[in-house]
Structure 1
Amino acid sequence: MKEKERRSFLKKLAGGLLGVGFLGSVWPYLRSLSPNVLYEPPQKFKIGTADAFQNGVTFLDERRIYIFKENNIFYSISGVCTHLGCTVKYAPLHQEKEMTIGGATFISKGEFHCACHGSKFYDEGTNYAGPAPRPLTWYAMEVSPEDGQLVVDFSKKVNSDFRLVV
């Protein structure tokens, strides 16, 4: 009786191992029937018309980008810290100060601060404190010919002297 039980057990074990082996070899083929697609938001997107923005700084939370408006001049700076990708916060200065960076002089009205690890950036994006290895990214902007809305293009990085005049 024990011999039959052992033989039955070994047959079930062998059948189970063959079944697992079969499923293991067929699984990649079945898995290939469903594509591995990463759905990302579009790199080029509309943010609204020029008159929808007030003078100063506007943060678009869903895209983590800052839009700066000075009368009819626009530019956009990434709100993503270049250290580890935390969102930086814009802090206006109590008093404007004149600064020279890379031979260019400009009036600074605020700073970006990263709460995660203490990186700091001037309001034109240049890093000056903390572990951030490079300046914040500037993105190209244009006006849509169809409806006149402002368009930001994450696929086109621009220099910090880029300005869109509307």
Structure 2
Amino acid sequence: MPKIRSETDDDCRLLWQWANDADVRNSSFGSTPIPWEEHVAWFRRKRGDPNCHMYVLSDRNGHPFGQVRFDIRDDGSAEVHISIERDQRGRGLGAEALRLACTRFFTAADVQQIVAHIKPENVPSIRAFEKAGFAHQGMKRVKGHKAVHMSMWREQS
């Protein structure tokens, strides 16, 4: 069972490394590599934003293997973003991490719905969201890309 904690300043470099992983960039709606300085500014902005909840996941030995971020939107829902360290992908940790993070987020924030947007070709991610309890809501366009729109409601978690 993964452990979950809020991010700290010490996580900045680790999150940057995960975000710049080639597969993560390819699965993202913005695929260009993220410069360090840009990431640091983003990280500081997110850490100071009360509408952003970032969690770091670790294994039972305390080794961090992923992050889940929730951004509360103007409509009162939250958008979720997840990345799992390259060596840990394909082990079912994504679904488990999502379930754990969503449960924690629902207790921390007054949000009724969590939404996810995933590129259709990212089948492992779609499966992880399905296993975590997210339901398909059709297709959308996100930053010029087709996206599978999925959601989880508070009572589903």
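Every number in this text was worked out from the coordinates using simple rules, so none of it is lab data. Predicted model, so just to flag it, every value in this text is computed and none were measured. Cβ atoms are built from the backbone, for glycine too; each structure is taken alone.
Here helix-only ellipticity at 222 nm (-39500 (n - 2.57) for each DSSP H run of 4 or more, over all residues; to 500) has been calculated and equals -6500, so which of 1, 2 was it run on? Label of the originating structure: 1. Among candidates 1, 2, the computation of FRET efficiency 1/(1 + (r/R0)^6) of positions 25 and 49 (r between Cβ atoms, R0 = 30 Å, to 0.05) that gave 0.00 used structure 1. Among the shown structures 1, 2, from which was the value 14.6, 41 of Rg and Dmax of the Cα atoms in Å calculated? It was calculated from structure 2.
Among candidates 1, 2, the computation of mean count of other Cβ atoms within 10 Å over residues 17-24 that gave 15.5 used structure 2.
Of structures 1, 2, the largest value of FRET efficiency 1/(1 + (r/R0)^6) of positions 81 and 105 (r between Cβ atoms, R0 = 30 Å, to 0.05) belongs to 2. Here distance in nm of label points 7 Å out along Cα→Cβ at positions 73 and 113 is compared for structures 1, 2. The highest value is that of 1.
Taking FRET efficiency 1/(1 + (r/R0)^6) of positions 41 and 97 (r between Cβ atoms, R0 = 30 Å, to 0.05) from the coordinates of each of 1, 2, which one would give 0.70? Answer for the origin of the read-out: 2. Here FRET efficiency 1/(1 + (r/R0)^6) of positions 9 and 137 (r between Cβ atoms, R0 = 30 Å, to 0.05) was calculated and came to 0.25; which of the structures 1, 2 was it taken from? Computing FRET efficiency 1/(1 + (r/R0)^6) of positions 9 and 137 (r between Cβ atoms, R0 = 30 Å, to 0.05) on every structure in 1, 2 gives 0.25 only for 2.
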